[in-house]
1. Taking FRET efficiency 1/(1 + (r/R0)^6) of positions 23 and 167 (r between Cβ atoms, R0 = 41 Å, to 0.05) from the coordinates of each of P, Q, which one would give 0.20?
2. Which structure, out of P, Q, was Cα Rg over 2.2 N^0.38 Å, for residues 39-150 alone derived from, given a value of 1.35?
3. Given a computed value of 22.1 for mean count of other Cβ atoms within 10 Å over residues 183-190, which structure among P, Q does it belong to?
4. Suppose you compute helix-only ellipticity at 222 nm (-39500 (n - 2.57) for each DSSP H run of 4 or more, over all residues; to 500) for every structure in P, Q: which one lands on -15000?
5. Out of P, Q, which structure matches 2.3 when distance in nm of label points 7 Å out along Cα→Cβ at positions 191 and 247 is calculated?
6. Once Kirkwood radius over Cα pairs in Å, for residues 143-278 alone is calculated for all of P, Q, which comes out largest?
7. Quick check on the output: 34, 19, 16 is semi-axes √(5λ) of the Cα gyration tensor in Å, for residues 55-222 alone, derived from one of P, Q. Which one produced it?
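Laboratory data are not the source of any read-out in this text; all were calculated from the coordinates shown. Just so you know, these numbers come straight off a predicted model, no measurement behind them. Cβ atoms are built from the backbone, for glycine too; each structure is taken alone.
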Structure P
Amino acid sequence: MSVLYRADPERGRVWARIFAERAPDLTFHIWPETGAPAEVRYLIAWAPSAELLSSLPNLQVLFSTGAGVDHIDLSRVPAGVPVVRMVEPNVVDGMVEYATLSVLALHRNLLDYARTQTAGLWRPLEVLPASARRVGVLGLGVLGRAVLDRLRPFGFQLNGWSRSAKEIPGVTCYAGQRALEGFLSNCDILICLLPLTQETRGILDTHTLAMLPRGAALINVGRGTHLHQPALLEALDAGHLSAAILDVCDPEPLPQHHPLWVHPRVLLTPHIASVTQPGTAAPIVLENIRRHQRGEPLHDVIDRNRGY
């Protein structure tokens, strides 16, 4: 019985060490070394190919190395193989840090001050209290709830939207397509933390961005394909949106001469908001493997019908 890791090989060596120390009964392989494919019961992977999946006849569980599973073609995963998303403390903490940093940077006009510093201008801007700023989160899963929880002490007016109804203390929650416009109209700063599905692909387009109040700002830490980038550029250039902080884009990286690289109202980071850390992720996956071996329910299995 073996475990196959198919992701960043440098991090894979840390996974291998942890499994060797804590689970010597499990043979751990780092792709492209697979051992005997028929012996692989557990696959830990980012973007596993159809060829890889079809080569593992006795696969029992597929673990994503990321919080999302949109990098996996679920139609290629056998129906009886559960797919488990990554939920580990550093994924959550990293996202909370990045989202909080971005909200505060927009709230306190840091993009504006970076420009005035470059221009040699001493130009104070109006400072609004947090209580006057409405912050909304698209997507109320583990990450969205954690971000809202961290933002609450600042005193922002907090809103959240999800496909199904949620109740979160201190947050005005909206649910379903019909409530989307009401939610967006109450967001001065919008954070996209949606999972990527067929329903959410391209959700931030000309139509939905127009629902935001004039002068609103966008933070996208979901997936690049949530956002229609030409629509964002149009909204920024027209002054409808004031700024955007993007940790994800489409494609990644952007082509060298893409206008988002140089837009004065855009801050780009290279998909680093939340990074799985092997030291905390490996023990969590190993515990899930032990649960599977004991015949106990796995934690964090996705619903294939929903895609998350």
Structure Q
Amino acid sequence: MRNFLEFEKPIAELEGKIEELRHLSDAGDLNIAEEVARLQAKADRQLRQTYGKLSAWQKVQVARHPDRPHAGAYVDHLLDDFTPLAGDRAYAEDAAVIGGLGRLAGRSVAIIGTEKGTDTDSRLKHNFGMARPEGYRKARRLMELADRFDIPVVTLVDTSGAYPGIGAEERGQAEAIARSIETSLTLRVPVVPVIIGEGGSGGAIALATGDRVMMLEHSVYSVISPEGCGSILWRDGEHAEEAAEALKLTAQDLETLGIVDDVIDEPLGGAHRDPEATMDRVGEAIEEALRELAGLEGGVLRARRREKFLAMGRQGLN
């Protein structure tokens, strides 16, 4: 059963009527078939109009949609011969970060992603995609392994942020994130991050520092959540909608600002309406990016990547 967001209610009503009529159309009544076609055209038009003018806050809701495909689904759909790798070799395994080696369209890749989970049990298992220090240390270990064997790195980011618990802070959360970013900047192999849902704070940047940073059309990427921003600026989380507009967190805003390199189009109505088509588009975009980066020497890749991130914000300072 499809989950509808608050602003999708008019579409939900139309699609509900269509489903009711389709059950009746088995009787072969031509008028019912014509009515279904009319309502379907109206629903498609409403969907196109709605998704053609989403506000920043509405995009946040789409990015968090429970039916949106998560990192694990991408791994299952896009990779062959996937071998999961676990543990940070220092403290523990963190299920919020998944990773391993596999083949994408015949090319060996190391893939790392933040996984939110799809139901209550898996969300608890993966800690809702909020990684602890050992998750980022595992990511760093896999990046270094890929670098050693000359294998490109692909990351899939979907997290509201790093886990803010006391234990995580005691085990060096900030240091683990910083080291993950540092490692990303020193790799001599291509690094292609994709924001597939939420890209929240340093927890996202730890896995999103790469040569070709991409975002899905309705994903978001920000230093803080709209609710967190609202609670700081207005002392009230109810100002999340205003905060979302001010943060410039949409894929379109960030492409304009030069923070991300490419925006990948989603199917009409968002990734949650057609997960397979979305994952295929992401796979094609990753393949294209890897083809373009494959011919560059390791030292050139590293130098260009560092300069890319050092250049961010310079224009505003001049």
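1. Q
2. That value comes from structure Q.
3. Details: P: 22.1; Q: 19.6.
The correct label is P.
4. Details: P: -8500; Q: -15000.
Label of the source structure: Q.
5. Answer for the origin of the read-out: Q.
6. By Kirkwood radius over Cα pairs in Å, for residues 143-278 alone, the leading structure of P, Q is Q.
7. P
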